[in-house]
Each structure stands twice: as C-alpha cells, then as structure tokens.
Structure I
Amino acid sequence: MGNLVGKIAVVTGAAQGIGEKIAARLLDDGATVVILDVNFEKLERTASVLGDSGENVYPMKCNVADSEDVSKTFSAIYGKFGKVDILINNAGITRDSFFHKMTPEQWHSVLDVNLNSMFYTCQAVIPHMRTQQYGKIVNVSSSSSWGNLGQGNYSASKAGVLGLTRTLAKENGSKQITVNAVAPGQINTDMTKDLPDDVKKMATMLTPAGRMGDPAEVASVVAFLASDDSSFVNGECISVSGGFLIV
C-alpha cells in the first residue's frame, strides 16, 4: 500500500466491474486516478463510491473508440496534471455471435472499443512517457484470446491486444516504459452475469480453482504491473484465470 503516491493513473472503462476495482486498488496504493468511461452518469456514481476511500479520483467522460474524443480528453488530463505515469486500458465490450451470422457492425464495434481504443490512448501517452523516461501501461486482454465459440470478434480483438502489448514493450523499453497485459478468465462482472447457467457451470468445471474470479483479483495483478515492483517485467501477459483450461 502507498507505493503509487505521486503517480497519475488513467483507467479506461472504469464505471463498473474490473475497471472500477482497478481504480479502487490504485487509489488505495496512493495514486491520483482519472477514470474514463462513455457512461458518465454511472462513472460519477462510481467516483462518489471510490471517494469514500480516497478523494483523488477524477471522472471524465470519454468514448475511447473515438480518436478525436481521446485526443481531447488526454489533452485535458495533461493540462490539469502535467503528466500520466500509468495507463490502464480496460475498456471492452462483447457483441457475441457465431461468425457466419456476425454482422459488420458487431465486428467493427468490438474491434473499435477493445483494440483500436488502445492505439488511440497509447499514442496519447507514449510520446510524453518517452520524454519523461518513465511509464507503466497495462492492457486488459482475455483468456478468450485463444479463441472462443461465438466470439470471433472478441477473441480477435483480445489477441490483437497481446501483439500490440509486446510490440510497444520492445519499442519503448529503453525509455523505462513497461507495457504488459493481463488475461482474465471467467470473472464475476456485468459482462458475465447474463451468461446461461450451463455456460457458467462449464467454465467453473474448466477452472481448477473451481469458481469464477472476483474483479479485485484482477486488480491486484494490474496494481503490481503498474508499480515499480514490476520494473523488470515487460512485454508479458499474466493470466488471471484460476488456471482456466483452454479447450
């Protein structure tokens, strides 16, 4: 606790679920946290809850799938704080369908939010991080990056996250910037709560831990990668899945 004092962190998709827990953990560790989400009403409610345990939280509406909105938002962040030390790319959506029935809108909307957004946000911070010779970027991928029934768009986006992560790690490691990823398995969030019971049961059976994960368990790994405790960890993807077995 307290190892992020003085750090400015930005968390995307922070209105709920894993993003909210990541923001809460970074706050607990002493960071000032800017939380971004397209749903500002829900984001404000989240900020008020997080404010109970730490006042250094700033909600900002941002559609991370819109390059101009990202540019404006990060310009405002740099205008207020002068720097960004930590970027957590967590925003993500699903639009599940078997591939032969998938519409172009389902494909593009998922790639726009889950992958293209990281291009926009990383481009917004990396030039500054290279100048300051310091930065921590953590991208949220998924165990679905290996492929999953009915998730051709989601799986492709999350696999793309890993390729981007490793490339950015190689390009920026000499500037004391680390870029890593986490790959959650089956986590209890709004995204998974509506899954059919038989799907949840199967996921539990395929998880040696015998249960679904908690968002806070993902947040703890993200907090490690966002801290200087991970100073020699770069270009890695840490699975947070309870040992979920890929089939």
Structure II
Amino acid sequence: MNVFLAELVGTLILTLFGCGVCANVILNKSKGQNSGWIVITFGWGFAVAFAVYAVGKYSGAHVNPAVTIGLASVGALPWSQVPVYIAGQMVGGFLGAAICWLAYLPHWGATEDTEAKLAVFSTGPAIRSTGANFLCEFIGTAALLYGLLALGANEFSQGLNPLIVGFYIVAIGLSLGGPTGYAINPARDLGPRIAHALLPIAGKGGNDWGYSWIPVVAPICGGVAGSLLYKALVG
C-alpha cells in the first residue's frame, strides 16, 4: 500500500468513526442521542487508534496534515512527501464523512437543527471569538505533536502506541475540547465540511465558511510549534 492510499484509508476510518459518533449523539432518533461529550471524545479517540493500527506500517498513519507538516518542520519527514500525505488525508476525510452520511441517511430529515447537522461533519466554537478560538486549536495541536514525538521516542510503549495515541486524543478532547470542539486536524474538519457542502443532506443549512479557516490554520501552526518545542527541549 503506498503512502497516498494508506493516508486515504486511515483518514477515512478516522472520519467515518469520528463523524459517526457525532451523528449518533447529535441526530434525532439515533439510539445514542444525547449521550454526551464523553462518548464523543472516546469515539474520536478510538477512531484515531484504529486508523493508526490499520495503516501505521505503511505511512506512519499521520491522518492529519498538522502532524505531517509538524514532522516535516523538524526533519522527521521530507518536505517532498508532504503534498502526497495531505492529498490522501483530504480525500479520506471527505469519503469518510460521505459514508457516515449514508449510514445515518434517515436521520438527517428527522433532525431540524441545521447547526446540529453541520456539527456532525465539522467543528464550531462554543463562544465565537477569533483570537480565542485560534488559540485553543493552536494549544491543542501543539500538545498533540509534542505528545506524539515524545511517545515515538519511548521504546517501552511501541506495541501499544496506537492505543495510547487514542487515549491521548481522548485526554485532549476532555481537557481542551470545550471551546471549539477540538478539530486539531485540518483534514478532519475541512474534508467533512466540503462533504457537507456537496452532499444532498435533507434540510441542511450553511457551512460556516467564515470560521472554517481556524481549524485548518491554527492546527498547522500549533503542530509546527509543538514539534519545534519538543526538538528544542529534547533534541
């Protein structure tokens, strides 16, 4: 399996399960409706873990442009490979969200709240404040990259790394996810947001494009900062 396909498959798994848990909790008449934030964070954490298990040996399972660019910024990945990684991630993010839409097909029409439908696909702020929203996504992704690099250097946890990464995502969501929904991944947010825009979703509203740049730019900046901080402190 080449890098493009591996990142596509990994990010597809990530967004299918991640958007899927959001749909389960948010959409009307779902069996898991109103089961809460803890269910969402664990759903996303396990989605990441299984994506890493599925394609880690082929591409390293970045499944996140912020991870790819962060690693490249400290010399852990050639810059020439970055476009291939990100292309696979974006296509996978779109496809995973589209399959989630199919899985919950009857529930879109049963849900009147257009913002709730968008929330299945992409993140949004609890309190809209450009600076604060950007900072939250920056901090969350900086923590993600610092933790990933530290975990990768820990020889005692290698076989458990995918599962540990999943629980690390849960920790970030529980601790830092409240203000913005913790995208911490441009492909996880932009790919599904494009899917929301293009799919014939019953009764959908807008796509909040005015906010959409924050879960793309802030995670990339945070990922680079977290990687550089680890490099500066640890070497």
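Each reported figure results from applying straightforward, stated rules to the coordinates on display, with no laboratory input. None of the values given here were measured: they were computed from a predicted structure. Cβ atoms are built from the backbone, for glycine too; each structure is taken alone.
Some notes on this structure:
- Structure from which 23.9 was derived, mean count of other Cβ atoms within 10 Å over residues 19-26, options I, II: II
- Answer label among I, II for the case where helix-only ellipticity at 222 nm (-39500 (n - 2.57) for each DSSP H run of 4 or more, over all residues; to 500), calculated from the coordinates, equals -13500: I
- Among I, II, which structure scores highest (criterion: relative contact order in percent (Cα under 8 Å, 6 or more apart)): II
- Of the structures I, II, the one that 1.00 was derived from, the read-out being FRET efficiency 1/(1 + (r/R0)^6) of positions 123 and 219 (r between Cβ atoms, R0 = 25 Å, to 0.05): II
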